[in-house]
Structure I
Amino acid sequence: MEFQENGAVDLQHGAIKVQKCWSPPGPPSKPLDGLKVYNSLSGTKVPFQTNDGTRKVTWYNCGPTVYDSSHIGHARNYLTFDIIRRIMEDYFGYEIRYVMNITDVDDKIILRARRNYLLNRYLSTVGSNLEKVQQDLESHFPVEIAKQRKKVEEAEKELSNSSPGLQKKTLEEKVKQEQLKLSKLEEALKLMQEKVKEAKALGGIEGINVLLWPGSTDVLTSRLDADGGSEVTDHAIFRAHAAKYEKEFFEDMASLGVRPPTYMTRVTGYVDKIIDYVENIVSRGFAYVANGSVYFDTKAFIDAGHTYGKLNPWAVGSAGLASESEANFETTEKKNKSDFALWKASKCGEPFWESPWGLGRPGWHIECSAMASDIIGQAMDIHSGGNDLQFPHHDNELAQAEAYYGCSQWVNYFFHSGHLAIDGLKMSKSLKNFITIKQGLEMYTARQLRFLFVIQLWDKPMTFNKEVMDIALAREQKLKTFFQEVQILIRQMNVDDDQRWGNEERVLSKKLLHAEDQVRERLEDNFDTPGALNVLLDLVSDVFIYRDKQARGSLNIHLVKEIAHFVTKILRVFGLSDAGNSEIGWGTLPGNAGVQSGNLETVVGPYLDAMASFRDQVRAGAREAKQDKILSLADSFRDYTMVDLGVRLEDRVDGSTWKLDDPNVLRAERDEKLRKAIEEKRLKLERSRDRQVKDLDKWEAAAKDPKDLFKGRTSNEFSAFDEDGMPTHDVKGVEITASSRKKLKKDMDAAKKAHDSLKAKLATDPNFLETLRSELRETEAKIIALSSS
């Protein structure tokens with residue numbers, strides 16, 4: 001990659017060299033700080049400066065298309081840019097005008113709303129007719145699989161015809177996605193066939209519910225839509241669908257702690273302005289009307305000296321790399337295969353609005369250009385979105401706006417968040433390899449999910465799996481332990497006393513100053529949050545080392561607090577803490593909304609100290625009097641009463657201490673500890689049972705008359721015995737040899753000894769054997785009870 005003085009970057013695309021052009025915004029001036037950002041328009045890191053040279057920033061972020069529940073892949077986008085926004089506002093001091101849209105009319109929304117409506121109508125018609133549903137599924141699956149096989153073949157054909165380079169690499173990913181969709185369909189068919197027997201056993205509506213799980217429902221609704229989609233004409237159906245998922249999206253964002261936009265726009269509220277925007281582009285000669293639709297003329301745009309495909313020039317003209325909602329490259333209405341719809345003529349089964357070109361609706365890309373232009377205007381500092389939106393969505397947005405304004409650079413900085421992958425591919429609804437945000441929040445806390453994105457570079461692809469989450473959880477745990485230990489030190493030391501300031505303190509103070517510089521360097525370098533977090537974690541380790549080297553009474557608590565405040569400040573910048581400026585730690589505790597940890601500790605601290613002290617006294621008295629019940633009550637107080645209050649009581653050599661924590665975390669730790677204790681007890685009981693079984697077998701064998709010891713083996717070993725039960729001849733009638741008789745005599749003597757020993761025990765305790773059997777039954781009952789607990 002070669003960066004030119006004018007901002008152009010040469011990118012090798014196979015044998016072709018593609019030049020990406022970008023110009024620094026505004027008049028030449030010195031940037032306000034050392035911030036450098038990765039700009040997709042330039043293809044490299046460049047200094048950041050606003051269009052007017054001030055700290056006022058205009059930022060447009062592509063919002064959701066609200067057709068279904070948001071997933072962790074969406075969280076990657078919105079949490080990532082929330083973190084960057086917070087860094088720019090709270091660390092670098094920029095004033096950001098943050099605009100986000102809601103796409104509430106779109107092909108995906110129309111399709112999903114229509115299919116849901118048709119499914120409900122279908123189910124009300126078939127009632128409990130399981131056979132009808134089964135027949136429909138069995139006839140529809142082959143059709144859908146054949147359609148998807150064709151898509152795979154088309155993607156593979158385009159890949160085979162592509163030149164080496166970025167387009168080929170992207171098409172390879174496209175082929176994998178289409179192949180995954182095909183395998184999911186084939187798996188769905190197989191599963192549906194396996195469920196038929198279960199469905200028939202249940203019958204009726206219950207049986208239908210067994211067959212209609214998401215994988216098979218998609219197949220059924222595809223056929224229903226093909227047959228009856230044009231009959232759906234009520235606009236309220238589409239609006240209600242979008243409104244439901246818009247509400248859910250904002251609930252998810254609130255749960256994740258994402259700051260709301262300064263301005264939020266909705267497509268359905270902007271149709272009039274979108275029509276005006278399209279008319280302007282037509283009047284300038286960059287669009288044409290065809291059969292009630294309006295298309296952007298990419299050739300006219302290029303001929304006028306503009307650049308089309310600034311972000312992904314190698315993708316221009318590729319049907320396989322176009323968005324699914326804009327992939328109709330086969331229409332005869334277009335002059336060029338790269339042209340795209342600004343306005344779509346109305347079709348049956350779709351919402352529509354009146355326009356100069358007839359009934360229709362906006363194209364996808366024009367929505368963002370019109371809404372962003374209306375609020376921000378001709379020059380935008382930052383535009384952001386997921387990496388998959390670069391082509392065609394963002395490239396088309398740029399072309400539309402630059403055609404509208406007659407400018408060459410509508411956006412100065414384009415930020416694209418890296419993909420979040422699962423199962424080796426981008427997390428996607430269409431690929432059915434997603435975890436919804438609500439499901440994610442059942443697995444992890446909002447802070448832990450935010451940690452996941454803080455420990456990753458924002459513009460690079462990442463994977464969502466347990467191993468990566470474990471790293472995030474470990475980072476969180478180290479910081480949690482640090483805050484808890486600092487709070488204990490503050491409570492145990494008198495901060496008003498003179499504080500020691502020796503060589504160790506000077507060394508630690510220099511490390512703090514160095515950490516402050518390093519954090520700034522990391523954040524100035526393209527918002528390197530993982531690097532900045534590592535600086536904080538190293539500083540925390542330095543504090544632990546300092547604490548362990550010094551006697552507790554000689555610690556400089558002022559210095560420790562200063563470091564804790566700095567760590568809290570940076571975590572607050574990342575959105576990981578909402579503690580106040582004078583507080584230390586995470587801030588709002590889960591389950592105690594609105595209560596700040598610092599304020600909470602100030603209020604309840606004396607009470608918790610008193611309870612901890614009381615518990616120490618009770619435990620000490622119980623030990624002296626050997627009152628196990630009191631010790632048990634004290635432990636129950638620690639493990640249940642305090643846990644439910646979000647208090648971690650710890651027993652130490654010098655007495656108990658407490659830490660505030662998430663009750664859910666404490667309960668999980670307690671339950672895991674109990675599980676391990678139960679497992680250890682069960683294993684111990686199983687070992688005891690094995691000994692009891694062996695013991696019982698021994699005594700039950702001793703109960704037999706020694707004279708009968710060898711007679712049970714007559715059929716395969718011996719044929720004759722003397723009066724004491726000793727064998728005299730083997731099974732063939734041959735007399736036993738002297739050496740063999742000697743060995744048999746040894747076994748007989750041992751049996752007689754065991755028999756006599758049992759007789760002696762029974763003389764003393766006639767219930768000896770029954771007691772052994774009863775103890776074994778009791779042990780087995782305990783094992784069963786523990787296994788089921």
Structure II
Amino acid sequence: MGPEYPFDDAATARAVVDDSGTLVEWNAGAELLLGWPAGDVVGRPAHGLLADSEVVAPPGPRWDGTVTLRHRDGHEVSAWLLAHHRPARLGSPGRWLVVSPLDGGAPTTADDPLATAALTQSPCAVAVYDDRLRLRRVNDAMADVIGLPEHLMQGLRLPEIGGKPESEELERHMLRVLTSGRAEDVQTWMRTGGEDSAHAWLARMAPVRDAAGRVRGVCLAAHDFTDNYLARERLQLVNEASVRIGSTLDVARTAQELADVFVPALADLVSIDLLDPTEHGELAPRLSAPIGLRRAAHGSVNPGTPEAVLKPGQIEHYPAGSPQADSLTAGRTIVASVAQGDIDQWLSWHKARAERVKEYGIHCTMSVPIQARGLTLGVAVLTRFRRPDPFTEDDVLLAEEITARAGVCIDNARRFSRERETALALQRSLLPRSLPRTAAVDAASRYLPAARAGVGGDWFDVIPLSGMRVAMVVGDVVGHGIQASATMGRLRTAVRTLADIDLAPDELLTHLDDLVVRLSDEAGGDGSPGEVGATCLYAVYDPVSRRCTLARAGHPPPVVVPPGGAPEQVELPAGPPLGLGGLPFESAELELREGSVLSFYTDGLIETRERDVDAAHRMLCDALATFSDSLDETCDRILHALLPPGGAQDDVALLLARTRGLPASQVATWHIPADPALVAPIRKQVVEQLDTWGLQDAAFTAELVVSELVTNAIRYGAHPIRLRLIHDAATLICEVSDTNHTAPHLRRAKTWDEGGRGLLLVAQLTQRWGSRHTAEGKTIWAEIGLLDAD
């Protein structure tokens with residue numbers, strides 16, 4: 001039998017017994033053991049070979065034990081048997097394979113090479129230390145790992161052989177094994193004397209005992225599992241990247257998270273440079289050197305990243321030959337070695353980088369394009385100077401895998417930022433750039449988009465009305481983004497239009513509710529109300545009467561701070577949110593002392609996850625209680641007190657208005673009798689009043705306007721009729737009120753018409769004119785600019 005088949009079947013007694021107990025196979029070794037040839041026993045019951053007549057079926061798939069068998073010549077044979085059960089398969093019955101060794105192998109002698117092969121020639125690195133933890137024996141594999149022959153190391157301790165902190169740690173474990181008698185496993189990453197680079201080692205330490213069971217030393221077996229260790233580290237790093245990168249939709253933070261994942265796990269220095277989008281917000285589809293990149297983030301094993309030439313936010317144009325430009329134009333990862341001169345040309349152009357390379361000992365770089373959805377976003381440059389080993393192919397694959405995941409996150413953040421900036425620009429354009437200066441109130445406002453969700457549909461406005469009155473409005477459209485901003489713009493325009501015709505607050509909200517219902521229908525909803533929802537608070541303040549009329553549609557009520565008093569919430573009927581349709585709104589009226597401060601806001605100011613609404617109201621009142629003369633400072637103090645450090649969870653609109661009162665000396669009122677002949681004396685009284693106010697330059701215009709409006713009221717209106725003059729520094733207002741609800745209309749009179757020119761004359765002589773309905777009738781008003789009169 002040749003060396004290609006070294007097995008000797010006769011060295012083992014082997015038989016096969018089926019599940020019924022019948023012998024189906026019998027080899028030559030079995031014949032040597034019991035003397036029975038195969039022809040005499042195959043096909044017969046196996047229990048006939050047992051000296052014991054009782055047969056017990058072995059439990060489980062394997063059985064072993066010593067049994068007494070009957071030899072062919074009649075004497076008994078004691079043998080150790082090992083039985084394996086093979087279950088039935090494809091119609092064949094189950095079988096038991098029964099084996100027994102005949103000679104146990106060749107006898108062992110002192111010079112038998114197999115006797116010592118277990119230690120000296122084992123592929124596993126093994127060392128044996130005595131009870132003083134000094135080396136006694138090492139095999140060939142351990143000697144190769146250490147890089148020293150056995151006879152030179154005998155008698156040395158492990159730290160003396162290794163000379164590294166890791167060796168001292170291993171010896172402490174060996175001491176515990178020696179004293180406790182329990183084995184231990186230790187994993188370590190180190191470079192031994194016989195290795196060019198560090199490897200991952202699993203050190204298995206077990207006590208060595210003598211015949212009496214006493215611990216006489218420690219056996220250390222070292223297993224190199226570097227490949228498994230690195231594969232596990234790479235998988236762990238990829239999993240870590242998937243968790244850490246993309247925690248927000250902020251481009252800079254996402255880039256920094258990518259840099260933090262790479263350092264120090266894969267590189268000592270990382271820079272993340274991104275392309276700036278074009279003026280249309282898109283990235284350039286084709287790249288050619290030089291390429292302008294903006295530093296988005298970087299990270300280093302050294303605090304403060306002193307190796308970096310650029311700071312975050314700075315732009316640099318990378319020419320051809322630089323790792324960044326070459327990687328981006330090629331569209332693949334490029335690994336460059338400083339020692340091989342791969343970046344000498346680049347360093348010759350950039351002296352500052354050449355100095356940093358020399359100062360910190362940078363020896364290799366890896367440039368990985370950051371790509372997502374077919375677009376190139378930028379490049380990640382990984383650098384090593386503290387780690388001596390260069391980048392490997394596995395490092396390239398790992399960097400590309402992590403960068404690909406980060407690229408999607410960066411692209412998501414970039415798209416979100418672009419959409420957020422677009423929505424914010426739309427929102428800003430739809431909100432008032434500045435609040436108008438009126439004689440009725442001093443006002444200040446703030447708008448803050450949500451920190452995460454972005455801009456929404458919150459808005460505010462201050463609208464001058466006739467009679468020096470002013471309307472103040474604050475509202476909130478449900479949702480976020482461009483759609484909410486666009487809807488907000490439509491509602492703000494509608495409010496201004498409705499306010500211009502001097503509707504009462506409850507009537508204005510009714511018309512606005514109808515508009516929101518129509519917008520819901522246009523949005524393509526299923527016909528149910530509320531597809532487009534909004535809340536709104538509308539207030540009108542009259543500085544002459546110092547009365548404020550308010551109505552709200554599902555919006556938080558305002559807080560009023562009287563002069564020298566405590567803040568308190570205005571009791572106001574809630575009203576349904578806009579968009580439900582068909583439900584009524586109610587107004588409330590309150591009298592305000594001059595200098596009272598009204599605080600209007602949206603729910604984003606008071607509704608947070610960290611506190612309830614009642615607590616937020618108390619905080620708002622506390623902030624208003626320390627009111628200062630500056631409304632802008634008060635706005636900032638309120639936002640600082642109520643909003644969390646990370647920003648609002650919902651967008652916030654805040655409007656503060658401090659009321660003014662018009663002195664009685666600036667208002668003159670006359671009750672007009674129903675006699676056209678008395679118009680002339682009324683004109684005279686008006687001129688005298690203007691002389692008293694020092695407005696002689698406006699007397700002629702005012703006399704004509706008063707004459708026309710009073711005459712029309714006497715001719716077409718209903719009694720009683722009232723004339724009122726109001727003036728401030730820039731405007732003189734003429735108001736004529738009567739109890740007829742029919743409003744006049746401006747028309748162009750024909751050549752042969754006897755009338756119809758009065759309102760046209762009023763329109764040409766005044767800045768603006770109009771009419772408003774009141775509970776008693778109507779008021780026709782006209783404003784005369786005093787600055788123009790001068």
Structure III
Amino acid sequence: MASQAKRGRFRTARKLGLASAASFLSLSLVAPLALADTVPATGDKAKTSATAARKKTAKKAPGKQGVGSAPAQAHPESVSIVGMGSTRQVQVMDKEQFKTYAPGTNPLKMLNQLPGVTFMSSDPLGIDIWSWDMYIRGFEVGDLASTIDGVPALDVQNFVSQSNLGHVSVSQGAGGVDVPSVSNLGGHIGWTTDTPKDKRGGTISQTFGSYAAYDTFIRFDSGKIGPYGTKFFVSYDRASEGQWVGGGSEFRQVVNAKLDQPIDEHSHLQAFFAWAYNSSDPYPDLSMDILNKLGQRITYYKPNYAAAYHAAQYAQGLPGGTLPAGYDKLSDPEDASYYDGPNRFSNYMTYVKYDNQFNSHLSLDVTLYGIGASHHGLWASPYLTGPNGAPITEQDFHHTQQDGGLTASLKYRISHHVIEGGVWYDHTNYDYGKGLYQEPVLGEGTPLNSHNSLPHSAWYASPYNIGYHFDTLQIHLQDTYKPVKGLTINAGFRSIIYSGTSRINGNNPDYTGQTSLPYGKLNYNSAFLPQVGITYRLDHHNEVFFDFSKNMSVFGPGSYNSSSPWGAADWQTFNYIKQNIEPESDYVYEVGYRYSSPYVRGLVDLYHTDYRNRVGSITIGSIVNSQSTLANLGSVQMYGVDTSLTVTPIPGFDITNSFSYNSSKYDSDVTTDGVTYALKGKREVNYPRYMYKSTAMYTYKQMSVNISAAYTSSRPLSYVNDVTVPGYWLVNTGASYHVPRKIGPGNLTISFNVYNLLNDKYIGQLGENGNPMSGDYQSFNMGAPRTFYGSLAYNF
């Protein structure tokens with residue numbers, strides 16, 4: 001994955017000084033982005049607790065604003081990473097915070113300002129599918145629960161435009177028992193989409209930026225129609241950005257539509273539809289060997305097909321083989337670059353949601369949903385010769401998904417209790433396959449355009465095809481009890497029944513090397529996953545809280561020879577995993593203190609996670625001739641603290657500082673392939689030990705300015721920690737101006753953003769190709785350089 005990291009490589013004394021200066025400016029000149037200190041005792045939805053304290057400085061709460069409405073004329077809700085009233089640590093961001101980012105930004109990137117959260121990407125907007133990843137308190141995004149309007153969906157950018165998001169709630173420690181998920185070892189990210197506006201109108205937004213970036217967003221709101229108050233919105237979002245290294249690009253388009261239909265004074269119906277398409281050229285995978293010898297701007301050969309062709313001849317020992325200048329210095333020059341390697345995604349999601357408040361005691365919420373996805377991950381292999389004799393083969397790793405389900409919740413209020421129970425059922429079908437397509441002989445045709453469907457005339461083999469179906473049933477029951485003033489107790493549990501079956505639809509032994517690929521059925525059940533949370537408000541400003549939960553994560557599907565039980569390379573590996581690898585589980589403990597006043601909001605949150613059956617994806621071999629296997633890494637003990645402090649010295653001027661510390665270490669050594677590795681006491685891979693974040697925002701009349709400075713400490717790339725990457729500073733800034741007078745029927749807002757203001761060089765995502773036990777490996781991406789974005793938004 002990576003080799004010996006020289007911690008000073010990207011941080012000279014000059015840059016460290018500039019970053020520190022920028023951080024100081026963010027503390028003293030401008031004020032931070034506002035996170036609502038808003039959460040109820042039993043869920044992750046927002047309930048503003050600091051509004052009353054700031055009524056004198058805000059004429060209108062920004063979280064209530066619509067897309068087509070004018071911004072608040074006074075000062076927006078200030079940032080408070082506090083979450084008063086919650087039995088867990090929950091933080092909320094709303095549209096005002098989203099607007100401080102350039103339109104088209106991956107919504108997950110906007111969470112990076114929260115303590116305990118780290119988002120890494122190679123492209124500035126974070127939309128490249130391959131080169132981004134996110135961790136919360138040491139848990140990778142796949143170990144978290146994620147929902148959109150309560151529907152389980154992982155990658156929000158592939159379903160909803162940033163401009164159509166209402167707010168997001170983030171629970172770092174653990175999601176509630178009512179969250180529909182079988183992967184939330186860590187917390188829960190709950191996205192809520194906009195409600196259609198009561199008044200007819202719309203938004204037209206245009207953004208341009210560095211590297212030919214643009215984002216065009218158009219939305220129309222019907223307003224209330226007819227006597228029953230029917231209303232809806234439809235929108236179209238189209239975005240693209242060129243790569244800062246190489247000649248590739250990232251392209252994305254999203255269609256959203258939402259219907260809001262009151263039925264009577266007690267019941268309500270909503271329907272939502274989303275479709276998205278994403279095509280991206282990935283940034284190159286680097287190793288420390290490549291970085292140290294050739295630098296960060298090495299890239300794919302495309303569009304230079306001749307260079308890729310000759311490199312493939314070199315890799316196969318054929319006449320005419322040559323490498324680009326300098327590649328001979330590398331330990332693995334054949335794998336430093338390939339011709340291309342794009343990704344294509346198509347996704348859709350739809351749901352119908354019904355709620356009914358039968359009376360003052362009883363209410364019902366029901367949601368039916370469907371999700372579909374199609375993914376093609378391609379790369380031009382220099383190791384497979386096609387039937388025509390060309391030494392390059394375009395490999396198409398493809399999978400499809402059809403997902404349907406139901407969530408239902410019944411809530412009963414009596415005396416000091418709110419009793420809630422519910423069910424979640426989900427049925428999913430997957431299909432994983434691989435196709436081989438021959439590229440042309442040099443000089444005898446045009447290379448394949450892998451951004452489009454590959455022609456059948458170029459196909460020559462299908463190594464494998466594996467099908468899956470999964471059934472999940474989760475039930476939960478919880479009670480929120482308020483026995484005395486200031487005290488809230490929430491206790492509940494969930495039960496999970498999970499069954500998965502794989503089948504082999506195709507196998508070509510000439511390519512897999514196996515006469516029979518492994519298949520079978522795996523069941524993962526848990527009858528009792530409890531959670532208990534307590535909040536006690538000492539007075540109007542001070543409160544303490546405690547939360548405990550037990551969680552479990554099941555294994556999902558995967559392609560052949562992947563880090564999935566069903567993706568094992570042979571029957572021996574499959575049977576070993578089936579008998580020895582248990583689902584990951586953990587016990588999460590959280591205790592903290594919160595303070596909230598009109599001028600100061602503070603948080604100290606201590607947590608401990610007892611991680612059982614920690615499973616790691618161990619990568620063996622080269623990047624192209626690798627085998628990813630699951631290994632039980634034993635237990636992991638995680639201890640950490642998140643702290644934050646927000647001050648408002650004058651109205652409209654907010655300053656937030658947060659500090660996070662995380663110690664996550666393996667409990668025992670690990671033996672794999674007959675070799676024992678000294679893993680005990682080593683830090684968990686890919687996550688920093690320290691993070692410091694300073695964010696500020698100042699709003700005066702129609703003008704708003706923000707700046708943020710964040711430090712991420714070093715991160716291990718190898719499991720035994722003999723390879724780490726250095727820490728780095730990252731500074732971003734932005735400003736917006738709302739034209740006070742109307743232009744025609746609407747209002748114009750002008751905004752400007754700069755990412756990586758100091759143009760620091762840093763390593764972004766780690767481990768996209770897996771993590772080695774020890775040594776260097778081609779499995780990380782560089783972060784983006786300084787980029788600029790300007791936007792015009794017209795609301796009418």
Please compute volume of the Cα convex hull per residue in Å³ for structures I, II, III and give me the label with the greatest value.
II
Of the structures labelled I, II, III, which one yields 3.0 when distance in nm of label points 7 Å out along Cα→Cβ at positions 99 and 171 is computed from its coordinates?
III
Any idea which of I, II, III comes out highest on percent of Cα pairs over 24 Å apart, for residues 483-634 alone?
III
Looking at structures I, II, III, which one was helix-only ellipticity at 222 nm (-39500 (n - 2.57) for each DSSP H run of 4 or more, over all residues; to 500) calculated from, given that it came out as -2000?
III
Which structure, out of I, II, III, was Cα extents along the principal axes in Å, for residues 395-466 alone calculated from, if the result is 50, 27, 21?
I
Given a computed value of 12 for relative contact order in percent (Cα under 8 Å, 6 or more apart), which structure among I, II, III does it belong to?
I
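Read-outs throughout are calculated quantities, based only on the coordinates presented, and are distinct from any laboratory measurement. The model shown is predicted, which means the values in this text are computed figures rather than measured ones. Cβ atoms are built from the backbone, for glycine too; each structure is taken alone.
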